[in-house]
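Every number here is computed from the coordinates shown, using simple stated rules; none is lab data. Just so it is clear, the model here is predicted, and its values are computed rather than measured. Cβ atoms are built from the backbone, for glycine too; each structure is taken alone.
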Structure I
Amino acid sequence: MALKIASDVKYYKLASELEQAKELNFDKADVWLDFSNKSLDLHTNNGYVAIIFSDYDELLNAIIKLGRELAFRDVIDALNRVTDDLTFYKEHPQLEIGKDIIKHLLSEVEKARNELAEGEHKLMIKMGQLEPKEIDRFIESNTEVKKAVEDATEKYRKLCWKGETDDDIDDCDEVLPAVDVIYYAIPEEKSVMVVVKVDKIGEVYKYVEKYSSAYDFLKAVDEYSSKVVDFW
């Protein structure tokens, strides 16, 4: 089983982070993790190629390096655009926004950019979510999850009575909110995180399982990825 790490990655980004990609001829690629072959598989606009690593530690380090560059660079680029837009917001010279507001927003953007640049945030890879038919089984198999979902359901029904949901108020006593069970891989911590979210309520349960080696972690990621469906 393979897990998609990233989609439509441009050549120059891959080549700058993966030495093995420099000699390849493509414009962009989808990047997949193949645990069995210790490889990152590139499905490019010019064919398929597997970049094979000597061991699982090397493979994990490549995932971390590439993932951080792709995820954080995109965010930093977006923050830079926000800074430019705020700095030169005077598209309508007749209209003014208090300078203190602009200064505050610029300060917050700069703070976020510095935190990312200094590596104060961890990389998380969305592996996918359980299919609806598997969610009930998952809830029933864990007493803590079951209790969290039941409590969230009561809150949801109260919102229903207040008219703050789209459900028919006549059915509020019986209504069941949608529940999502989402899996994340956290490479730098060699851990897998499971998050349960309930519609209108938000996150109600979170569990993190850590692994002692790159092999154990990537094996777990491979096994979990076979149990979930893609977001896209």
Structure II
Amino acid sequence: MASPQTKIKGIRRKPGRPQTMAVSVRDALIDSALRLFAIEGIAQCNMRKIAIAAHTTPAMIHYHFGDRDGLIKAVLEERVRKVTSVMREVMMQTALPAKTMLHEFMQSFIRVTSSNPWVPKLVLREVYNEHGALRDTFMESFGSNLSRLLLGLIERAQQEGSLRKDLDPAATTYAFLSLAIYPVLSAPMVPDVLGLPHDTENMLKQAARNFDVFMTGVAVR
């Protein structure tokens, strides 16, 4: 009787779906779901559409995630969290001056979103939208924590003397975030209108300009 294991070129492989194939199909489903959610919205994307985009079948969504909600959870945990974790790590570098950390925040936000371009598009559609499907979930799992960390960083910059102490910390945090995230959310439309390149290198330069505006302003003194 044949052995339940198949020996190929000296390597024993257990029966069942090859692990590398399972991983690639799973990742393809997450990436396809992320892209479609960002373009069309979560409500408009059924499992069949996602499966077709991933070149597989809806059965594979059930196999890997249980159901559509399980797939949405995986998108949040394995793609959105990748971006938010980078930003959290930047703000946890307490050995550095707060001003340095604020500069690195803007630079890191450009780098990580350039590597994960569908994440900010998803957040724009499903979080900033008043009726977005991820609005509450994002704020509970990511947004509130990140906002508190950034507020604490702004307050520390004020204590260290790199930001004016008479400024309201929360309002200053909001101003900083506006300069940090708008270049990503507005690309490519606004840079194209203004004749500005929006590749990663030039977006990093824009982040540096935005940081200078935040720290010193643009008015002639």
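When mean count of other Cβ atoms within 10 Å over residues 104-111 is computed for each of I, II, the one that comes out at 12.8 is I.
Taking distance in nm of label points 7 Å out along Cα→Cβ at positions 48 and 80 as the measure, the highest value among I, II is held by I. Can you say which of I, II returns 39, 17, 16 when semi-axes √(5λ) of the Cα gyration tensor in Å, for residues 40-135 alone is computed? Answer by label: I. If helix-only ellipticity at 222 nm (-39500 (n - 2.57) for each DSSP H run of 4 or more, over all residues; to 500) is computed to be -14000, which of I, II is the source? Here the read-out was taken from I. Structures I, II were shown, and distance in nm of label points 7 Å out along Cα→Cβ at positions 24 and 192 at 3.3 was computed from II. In this comparison of I, II, the computed figure 0.65 for FRET efficiency 1/(1 + (r/R0)^6) of positions 112 and 128 (r between Cβ atoms, R0 = 30 Å, to 0.05) is attributed to I.
Quick check: 21.9, 89 is what I get for Rg and Dmax of the Cα atoms in Å, calculated from one of I, II. Which structure matches? This figure was derived from II.
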